[in-house]
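Asker: Got some structures for you, see below.
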Structure P
Amino acid sequence: MKKQFFVVAAVIIGSQLQAQSDEDTTVRLLDEVVSTSHKYPQKQIETGKVITVINRQQLEKSSGKTLSEVLNTVAGTTITGANNNLGTNQTVSLRGASAGNVLILVDGIPVNDPSVITNYFDLNLFAIDQVERIEILKGGQSTLYGSDAVAGVINIISRKAKNKPFNIIAGLTAGSYKMFKQNAGINGIKKSLNYSLNYSHISSGGFSAAYDSAGNKSFDSDNFNQHVVNGQLGIKLNTRLQANFFSTYSYYKTDLDASAFTDEKDYTSKNDNIRAGAGLTYVHKKGSVRFNYLFNYSQRDYLDDSLFKSNPYLDYSTSTYIGRTHFAELYNNYKWNNWELLTGLDYRLNNTYQYSLFIFPGFPLPASELKAKSWQASPYASLIYKNKNGFNFELGGRWNHHSEYGSNFIFSMNPSIIIGNKAKLFANMYSAFKTPTLYQLFDPLAGNASLKPEKGFIAEAGTEISGDNFLHLRAVGFYRNTKNAIQYIITDPMTYSSQYRNVSKQENYGVELEAGYAVGKWSFSANYTYTDGKTRSVYDGTGFPLSKDTTYNNLYRIPKHAFNLNAGIQATHDLYISTQIHCVGKREEFIYGSNPGTLKGYTTVNMYGEYKLNEQFRMFIDIKNITDQKYFDILGYNSKRFNFTAGVNFSL
């Protein structure tokens, strides 16, 4: 009874005392400067593209959350597994896009893992304490960012040095599921140098990743342990030339269950990632020239020694997946009169080594190995016209040459008009592409070297308004048509032989509505997304061949309806309180070899509070899923029930 009373009281108080300061609204005024939309700083009102910014102040007020939990509340964004056990594979989707169709950027540079089937980058490798801001740019962005940016890009911008010679940041956090987090860093700016060095560590006792459908309570808890070290050094060589060097090492280990509804007590996964690179920027009278280089190394190791056998048909398994990427880019932006021109060239070299061994009772299978590589080179350009009456128009194109499939061309067209410096109308058209991954091309069993790139046509239109009292409104309708979609299909129903093929056409469409209002100590923000879609193919949703084309839903684990509401109050100079409501409609769940299942909709209520002891110390508590909702983001895997984190952050 006491717990129920606390839950009800928390919801009532939170809904009455929710707010945040003017500078912390989820989507700020249209004059905010962003970098992702054009690869160089640009006021948000001057672009017809749809971009959402999560700034450092917001991230500080999300101290108890992971990066995935923060992104999961952005309009049109679904991070499957964000609320599951730490270490869960987290698929990023924008506007219903399938896995691998959203490109992750780190400081504007693409990152990916070529050892993964869909080429995505693991969000578990990031530490939110080391993030300065996040820019989510929706729509087909392949003109500027190349392959995989079919539905958009998420640019994770590293934490920057403060304008003092020496600064210290640190934090301690503890919470449910035996979670402990520590972070510390130093940074500074002195004369021609700027630097930062940050370390973050998270450990968690976790809970059983697999759902115990029998209710026998014998499933063990699944641990998580993560370390992230990030360093940056900037050197101002002269008044026009700046050099930057950066490196990140991320490691985590987890023993999550490998199968739905099935406890596995000795299955472990280790994940290593090294990112290192350099940049050089030259500022000229009409713009700037920039060169970037990044080396990215990822390794995933899986082991099931089967001292505990959850599967009677498997005695032992081990596998290693290694992916390496070299990325180099040179681009220049040039401004004159009412015109701006961006021209660039990037080169990407991907390679992978994969090894696996499975031993079944009575006989082992031969070890399987895969060695593969590919490269692609892409020149691109974007021309922008701006007139004094508020009309802006951008036209861009990219030619991509791939070592395996050949060449393809894509374009972008972004007209917009500014009305009274407070409103913007836009109607955008893009084409975008996703190259076949190394696994899809060269896997010994299912690979297909004849695959073509997936090609998408994307359209969006809408309006964005910023008024007095930090009022912000945005409404967007979107449509995406993907041809040559790659599908894993069963070529022989008798033997279940399978292969990746270009077989289907996919369509997604929907609406995003966003509103924000802040006045005095109060602020409110809300968003609603409707997403629908269908696939047309000669194979059904489970990969079996059909006698003729059929149409079926393709939004697996993506809700048709999603709603988020935030409200907060800066109750005093030192006390801040907020509440968040997250509503997700029912979703379809893919079940191999069977008809799709249905995941029920759910609503969670969260509360956050922080108190500033002084300018250096800040205490916080983050209470999530107050009503103790039981729900599934992934069928057969547990999500977090009622839980909390609390801690203290320090800066000097």
Structure Q
Amino acid sequence: MPQAAVATRDALAVLKEVFGYPAFRGPQADIISHVLGGGDCLVLMPTGGGKSLCYQIPALLRRGAGIVVSPLIALMQDQVCALLEAGVKAAFLNSTQSSQEAAAVESALLKGECDLVYVAPERLMTSRFLNLVERLQAGVGVALFAIDEAHCVSQWGHDFRPEYIQLSMLHERFPAVPRIALTATADPQTRAEIIERLGLADARTFISSFDRPNILYRIVEKANARAQLLGFLRAEHAGDAGIVYCLSRRKVEETAAMLADEGVRALPYHAGMDAQTRAANQARFLREDGIVMVATIAFGMGIDKPDVRFVAHLDLPKSIEGYYQETGRAGRDGEPANAWMTYGLGDVVNHRRMIEQSEADTQFKRVAGAKLDALLGLCEATGCRRVRLLDYFGEASEPCGNCDVCLDPPQVWDGTVAAQKALSCVFRTGQRFGAVHLIDVLRGKETDRVEQWGHRELSTFGIGTDIDEKTWRAVFRQLVAQNLLVVDHDSFGSLKLTEASRAVLKGERSVHLRKMAEGKRSSTRKAGSAASSVEALTSGQRERWERLRAWRADTAREHGVPAYVVFHDATLAEIARQSPQTLDALGRISGIGAAKLERYGSALLDLLGDDPTGQTSA
């Protein structure tokens, strides 16, 4: 039998026995085979696509220990908890450990008693740890280096970590050890930078589809963002776990307090909090059901909680990569989930200001501006959002039927005359004012500011009374998105004409705009989104599922791990559906490996045997 076939067979055996899954998904088998053969690779795979298995299984099959570079302590601890539950000898080394604890891990490594060790990049690059790796290589061996969240190496990315740049020395110092770099988010530019900075020019690149079909994308016009958020949660996600992203620490605190006052189990998380409170809130989010984390982007990377049912944005992210990465934390279990966002022109103004006022060089500001423009295009799309989102990552697709635009297509109107009025008003007022003042002039409002600047005498005063204020806001926002206006931060966020606006004012170019939705609810259960595995259960099976969940919660508390580390919801749902009565039948359910079957099998069979529904099979 060819060596590759043997490796694949062995990898499949590990997948079944250790992790309890019957088959590989997508390119997992090819990636694992490549790494088992000693090859370097870059893996781009969406969140929830099974990236971790691509280095965990080769680490178990190759000689020596696998060293995993991970940027976050929470990620390391989650991954190690899950591996230990699956019977894998895993450990981490980070700043939470005492010197004695760290020494015990290092000793276990050198003795060959550890299959995988997770370490932060700044620790890995110390001379002390590199010397430890050399001793390991000379002894039991180094199976591989896995560089997780590899987009952190890119200065253009949304999670740039300077210490990642040093990781290129791994190949120079340990050329015989295969490297696997993994990320869920990288546009072509970021991808090229990962390859260059990590020295992966000769590595094989594996790119999976970026599509997350279980996520329903929805973007609504910002009015009263917190009231809109509360309405969304009450209508569609009462009692669900989720994440709400805000731009500022103050907004995080205020939003979390508002939700808590309204009966939502909401907690704040941002870098300005004391470390103990922040860690406690994160632990509650991971280990309790139905917690809503209100956070800045300091929260989320590496969070492996599979049953996050929604991610909401109260402010516009900085880029499509950021949006995709953050929304990708919803529905990691493959069950239906929501990505919901409010946005308005104020978001654009704020981001432009931050870009212009940053100390970055001109090239960085240009790239950041282009990324923001791409995100504005997504927000103002008149076609399928998923098509536009995937196109950004270089992937062609068809309309999805599971985004707000597909479910409730926006009407498009000829906004040429409205655009001409708006652009003319910008010009007549000297290109010195923002949208609020310009709308007042267009609608003929005699405010103090209008009087102060003498704008009541302008030819554009009152020429827009036929359009309401909300629609005018949408007009200005879309003119910015179409590059017919730009935000000038040297004059406090005023709107200025672009070269492209000349053709509109001269009547040489028409402008089509989308009509704003009336705030209709788009349910996660509409076309294109199948019912979840739990919703598909019968009433008797649902009762069994609830008893299984209660058992899982007790077991997780006893073991000091998040509930999903014991079993995912999908595994419990399948147990509830099949109600297996033997260890052999239980072991055939996806997600139950040998270690978990041995540890939990008898307890599960006892629970199922004492079934008040009287059902012993589906």
Structure R
Amino acid sequence: MTTGSHDPLVPGVEKTLKLGLDNLSSLQTVSGSWCGDYGGPQFLLPMYVFLHRIAGRDILEYRRGRMIEYFFNTQNPDGSLGIHAQGDGCMFTTVLGYTALRLLGLSRAEERLQRMRAWILDNGTALGAAPWGKFMLALLDLYPYEGLNPILPELWLLPESSPVHPSRLWCHTRQVYLPMAWLYGLKAKVPADDLIRELRKEIYDRPYHEIRFHGHRDTVADTDNYKPAGSLLKAVNLAMLAYEKTHSRHIRERAMALILRHVDYEDRATSRANLGPVNAVLNRVCHCFRPGGKEILEPGWDMLDRYLWDGHDGMKMNGYLSTEVWDTVFSLQAILACDECDLAGVGSHRDTVEKAHDFLRENQIVDDLPDSEAFYRHQSKGGWPFCSREHGWPITDCTSEGLRIAMALDGSVVKPVSVDRMHDAIRLILSFQNEDGGWSTYEKRRGGLWLEQLNPSLVFGDIMVDISYPECTSACIQALVEARGHFPNLYEDRIQRAVEDGVRFLRASQRPDGSWEGSWGVCFTYGTWFGVSGLLAGGVPRDDPAILQAVGFLLARQKQDGGWGEHHLSCSERRYVEHAQSQVVMTSWALSTLVRAGCGDDVAMARAARFLVGTQSPVGSWPREALAGVFNRTCLINYDNYRHYFPVLAMAEWLAVQKRTSAIRKV
């Protein structure tokens, strides 16, 4: 039975949408964007604290207090910290967190620190921290470099045609290991003081000078060993150890100088924001140890502090400079969707839409970087980044979603994005496509998939190569199809081929159960939303077996209360794991998928809409629930604004169908 306008659910959804729109509008920043809590990874804030210790720079008292609150608010009952704020104990993050709390001034006698230390000692001590943890400890002289597998600077001197040249790595990985290699080559560390000597006693179970650290290069706690080292990585590490013992000082100096040129380029190209918080910290650590580094370092502190977020649970370090472009495009999509169900989303929030569009127009990247090829950067002109133009790294899905908004509002805003700049975005999206038909994140895939066997982090998955993703591919297909309609005859053949190849990739990446595995959200619910949306945009009919299978996958997992809930373990275990409670964001993704796919089960969709109506607060927001974002399989990250716009988007799409169906019946 189809729900019609006579059903009490319809006015209930209308009221919910109006409240949701008002709430969304109230969250808009002065700049016109939406910007939210993007915390979750538990290793970021300790790195920020470590950097200040290395630089001899004080952290403001208020921030110190709020950081301490955050650590303790996210501490597990057993004393540990997870790799993310909702994860089970992880040695890597617990050791770094414990050390950071001591550097922030807490006594080892503090009860919560005692529990943290007990967990560390009971689970193998800092000797079992994943390699990133050991590296950060080495910078504070809490773990000697002889206990690390080498991170050779000389790799950057290899011929660029080499299959293991760092330029072939995913950009986040190469930008992290770039400063790491320089610091490793220098064996950089601060001098030990009384606190460091005390910490040596606290994070190990025997005297520091008695530990044979070189025998623990491959020691990893079970909690951290998500991607255990295989035979190829072990062989490569042994070869690098042999080289390290006999390396040429002259060649190392050449490599170190080259790395600093890349570090400086990254600083300049990103307005000192850097690609992400990890390389933002590590680049600054490099400046602490280089001649004249203080002058280079000083102008960058304000930009680094923009990574901090003072949230409901304390002060944390966000996983990116901001979420502004990403949150703004989806907020606008939600508002525009309300127009489709006659709620006048744009008309009743005209100022909100104008300001948001102005923000997006001003944050499109308008030029390519100078010398980009020499520093392994893809072209960027026409792209949109995740956060803001000054950051400078365009992303395939951000560019696609930005372009879709620019086209949707073309002619209805005071200052639209120019036609030339929309054409730049189309050309950039086309340039990003991989040979397998899919799209990666920041650039085309550069390395072989076998490189993942050399993943040195052990605690993360899929970090070595920028593979094609269903989410990015879907976003690019949707944008290109809409561009073909907006600009008839523009790149028509190229767009047609790109879309056909993208559809082929999506078909190939669908799992036998009908789902798609998401890599940037939890997980199969998220991936399936994008997979279905991409196929439909690419011209696949609703009665195609791929669409029907995806609908069946979702319907089989709807809970009794009408919602969907997927546990984050789906990401690491790579199978659907049900959450104990329905989640607002996942229910929104599932409902949107079913509506777009023309699901025939009207009752299931109505139950989902009722769930979203029933979970809205009186002020128009939805509750904080489980973290819905993820990266590299193991680390959850918070997209706080998801709970504000995705329910609006999904219910608006559902309501539009109900009204169209009712109108047809009347005719």
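Readers should treat all values here as calculations from the given coordinates under stated rules, not as data from a laboratory. Note that this is a predicted model, so its numbers are computed, not measured. Cβ atoms are built from the backbone, for glycine too; each structure is taken alone.
Asker: For distance in nm of label points 7 Å out along Cα→Cβ at positions 150 and 558, the calculated result is 0.9, so let me know which of P, Q, R that is. Intermediate results must be reported in sequence, preceding the final value.
Answerer: On the way: P: 0.9; Q: 4.2; R: 6.0.
It must be structure P, since only it matches.
Asker: P, Q, R: which one has semi-axes √(5λ) of the Cα gyration tensor in Å, as calculated, at 48, 30, 22?
Answerer: Comparing all candidates, it corresponds to Q.
Asker: helix-only ellipticity at 222 nm (-39500 (n - 2.57) for each DSSP H run of 4 or more, over all residues; to 500) computed as -16000: which structure among P, Q, R?
Answerer: Numbers: P: -1500; Q: -13000; R: -16000.
That value comes from structure R.
Asker: One of P, Q, R was used to compute semi-axes √(5λ) of the Cα gyration tensor in Å, for residues 214-293 alone, and the result was 29, 21, 11. Which label is that?
Answerer: The correct label is R.
Asker: Match the computed value 9.7 of mean projected area of the Cα convex hull in nm², for residues 222-381 alone to one of the structures P, Q, R, and report its label.
Answerer: Corresponding structure: Q.
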